[in-house]
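Listed after this line are the structures, all set down as structure tokens.
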Structure 1
Amino acid sequence: MREKEINFFKYSALGNDYIVIDPNENDFEPDSKIIENICNRNFGIGADGILLGPIFERPLNRYLGKYLNLPFGKFLSKSLRKGKSISVRIFNSDGSEAEKSGNGLRIFSQYLLDKGYFKKCKGIDEKLDGKSIEINTNGGIVRSIFNDDKTISIEMGKIEFYEDELEVIAYNQMNEKEKIKFRGTYLSIGNPHFVIMVDRVDESLAKNYGKSIETNNAFANKTNVQFVEVLSPKSIKIEIFERGSGYTLASGSSACAAAATSFKKGLVDKEVEVFMPGGRLKVYIGEDFNIIQTGKVKYIFSGKFFISTFLDKFQN
């Protein structure tokens, strides 16, 4: 029997790129090593992670769509308008599974729109005046909102602050004998973050010390790391070391964590523009630290692959 092809779609959100694999079109069982090989930038397709979805709560829908010989996305658009929820699983480039990803969720939302999984959902926020849909993640339910200017907003949920002044000793990846004590804010927005305020941010901070902080024993399930420089009451600049992916050009949840921490310290207003190497995001800090992030998504390309290509470690 001929091996089945896996269809994929690649998108980027400010340089933070994800591969979308739709389980309604593909028989794909997530395996950490296969995912790591697919995401490898030298020998694989290359990405910061994989989004597996949409996953629907009622498997019967998939069976009926196939039985009636209807395109699954088109078949389910009516169901979605009636309020049936969908889920997505998010995997990092090292094969580990993440609870939540701000950029990943915007990418996944754009995929749903591009593939026609729903036509129109009633907007829930008069200020945003857009179409919206709820998405289930391992880090909680979020709401995705499609704005008239082609941006996508994600209601990320509420920030939970664990420790405001946590000290961590980290070593330099380039020189393990060189150690620095960092003090930061430990929090969660469905996934863990450690936010460090600095006078001047530089990518070398994230590249040299990010891994050591990510895997520090202070964090039971590892952590995402942000170094933050406040530019003005309305803007900040950050560098990111993402848990499971490494140095990253942009991260939606990291932008939210950095903005919320800066606001809590009285350094910025509730509406903040977050500058990252890959671009900028707008973050709104609402009541009780409920966060909304807004930005654009870019479709890159689509293709097909065989699972067998990524079964083993690549050899030169």
Structure 2
Amino acid sequence: MIKKYTVLYVLFLVLFISSCKNSHVATITPAPAQSPIPEVNQNQKPLVLSCIPYASELKLTEGWQCLADYLSGQIGIPVKFEMKKTYKPLLEGLKSGEIDFANTGPLIYVKAHDIAGASPLVKPIPVSGTSPFYKSYIIVRKDSGIKNISQLKGKKFAFTDKESASGFLIPVLILAESGIKDFKFFSDVLYTGDHDSSVSAVYNGYADGAGISNYLFAKGTNERLGDLMVIKKSDPIPTAPIVVRANMPPDMAQKIKKAFLSIDPDKKENRYFLDIIQVKSYIEASDKEYEPIRKAAGVLEKMGLGTE
């Protein structure tokens, strides 16, 4: 009798396990074939990605490190992110090879190309835009009575800093094209450090006019813009490129470019860091696209206002 029950019990277990296996197999949907992602070789020297802060440094560091981790997974080499306080150490790092690739402004790219032999890989479409271009605006208060550039004579004017394309280089070009030969045209010239601070300077009356990026208007997050108006817009400016150092092996440069271009903005995990760094997606970039920046820099030199 015991032997009979034992046989029945074993038979029951076999049938139960078999039914679980069949049920498990039936619920599995084969995954679509994907391109293999290389394993990250942690023993290899990390590549260094860098930029300067253009928003909250803490938040940007988080976003750029997330991007560095993504790139690392794509190229199979560790990527370390380093935030630089100003463009000077970034340029020096690209020149010395301590920085392998970096996010630069349009003007800084031209300098990096001339000084360090850097070359562009990709450029961003900004999260608040639809193309890889933006503009510089000359702004004033709506209640200032100022309607054009000539009416800024004898007034106080604000720039962001001398390394900014939309906050200095292009506004100076706009002024030059309006017949202004030097800064003696103004009673005072301020350097605020960033675009939001220039908006605040005009809003609070510390400056009568300023040159800023149109990104602030596109974002629409600064309530003070409601009391300001644009009296002049620039021609399109190419967005800030990702550049590589001069002696980067061509095959590695191509891998980095391919990794940037592979970022799918529709994936939630990618959208997270793209939103932080204020990028919608990346497209290819070329040196010739930054020729207008070189020409504008030439105008500054003639005016004796060349950037350091």
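General remarks:
- Each of 1, 2 could give FRET efficiency 1/(1 + (r/R0)^6) of positions 55 and 207 (r between Cβ atoms, R0 = 30 Å, to 0.05), but the derived value 0.30 comes from 1.
- Structure (1, 2) behind the derived value 112, 46, 27 of Cα extents along the principal axes in Å: 2
- With helix-only ellipticity at 222 nm (-39500 (n - 2.57) for each DSSP H run of 4 or more, over all residues; to 500) derived as -6000, matching label from 1, 2: 1
- Among 1, 2, which structure scores highest (criterion: relative contact order in percent (Cα under 8 Å, 6 or more apart)): 2
The numbers here are math on the coordinates, done by the rules we state, and not lab data. Here the structure is a predicted model, which is why all the values come from computation and not from measurement. Cβ atoms are built from the backbone, for glycine too; each structure is taken alone.
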